[in-house]
Structure 1
Amino acid sequence: MGARLSVFVPDSSDHLFYRFDSGLTTPALFTVSHQAEWEAVWAQVASPYRPPPALPDVNFTAKRVLVAASGAHGTCGFVILIDSVVSYEAAEVAYVTMLEPGNQCGVTLAESEPVDIVRVPFVPSQPFTFQTRTVAPDCF
């Protein structure tokens, strides 16, 4: 990937939708680069809500949207978070952390569909990938 050129760490205004319940029932990691695609993704993500939340504004000439969803789980205790985006000489990488309930963790039977949607600067002509890590801390 070459040398690291920059690091973007999203702040609270960059997280467009960070929830434990979404309309994304299968695991997914993808980018959104066009308004029509954004509207379709938002309709699916917001589908469990009545009324649905308003579509966040994204200037796709300067930004792109990253979507990280861990899919449907039969219990609570699952979290997914886009931690950062690093630009290297030959690629951009989004680093994603998935948290799962660890040993002896109490969970409810509430279903969850965690998702994190983040607005990030757009770097043209750079291949984009996601790198994930799963953490399951022990509970006592």
Structure 2
Amino acid sequence: AAILSGGSLASPNIERDSFAAIMGGNGNIIDTAGAFSSIAGGRHNYVNGPFSVIAGGESNTIVMDSADHNSIGGGLSNIEYDPSYGVIAGGAFNCLGPDSWSSTVAGGWFDSIQSSLCFLGAGQENKIDSFCTYSSLTGEVAPI
């Protein structure tokens, strides 16, 4: 059974999987591949991967039906594009790419991981590229 609450006439919450939950906020969507996923609140968040959660924030996205067991804590416009077991704790405009399974971005601004089993603490415009498995960056502001 699905749980659906919150939303408004102008910006309803939408659940397209019968084993998912949206607990509040508005404009949130759990799509057809979002089995056993949840969105706790926030605005305009989107999940289309199984066993995933977005706790809140705005315009955060977990995409691709094979993007399973992922979480986004909150923040703004963070995206997990087809990893598995990925975590973005918060921040804004952070990205986990398709090869970044089991990687974590703790926070920051415009940070990106494109490799698996990596950790990026925070900072601005930092990137861990493909083929950099097991890399760690605690955070800094990338040079301009």
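Quick note: the coordinates plus some simple rules give every number you see, no bench work behind them. The structure presented is a predicted model; accordingly, all values stated were derived computationally and were not measured. Cβ atoms are built from the backbone, for glycine too; each structure is taken alone.
With mean count of other Cβ atoms within 10 Å over residues 33-40 computed over the structures 1, 2, the top value is the one for 2, the highest of the group.
Name the one structure among 1, 2 that FRET efficiency 1/(1 + (r/R0)^6) of positions 17 and 113 (r between Cβ atoms, R0 = 25 Å, to 0.05) of 1.00 was derived from. Of the structures listed, the value fits 1. Each of 1, 2 could give mean count of other Cβ atoms within 10 Å over residues 25-32, but the derived value 20.9 comes from 2. Quick check on the output: 39, 56, 5 is P(r) over Cα pairs in 10 Å bins from 0, in percent, for residues 9-48 alone, derived from one of 1, 2. Which one produced it? It must be structure 2, since only it matches.
Source structure of the calculated read-out (Kirkwood radius over Cα pairs in Å, for residues 41-104 alone, 14.8) within 1, 2: 1.
Can you rank 1, 2 by relative contact order in percent (Cα under 8 Å, 6 or more apart) and just name the one with the largest value? Result for relative contact order in percent (Cα under 8 Å, 6 or more apart) over 1, 2: largest is 1. One of 1, 2 was used to compute Cα extents along the principal axes in Å, and the result was 44, 38, 23. Which label is that? Only structure 1 yields this read-out. One of 1, 2 was used to calculate helix-only ellipticity at 222 nm (-39500 (n - 2.57) for each DSSP H run of 4 or more, over all residues; to 500), giving 0; which? This figure was derived from 2.
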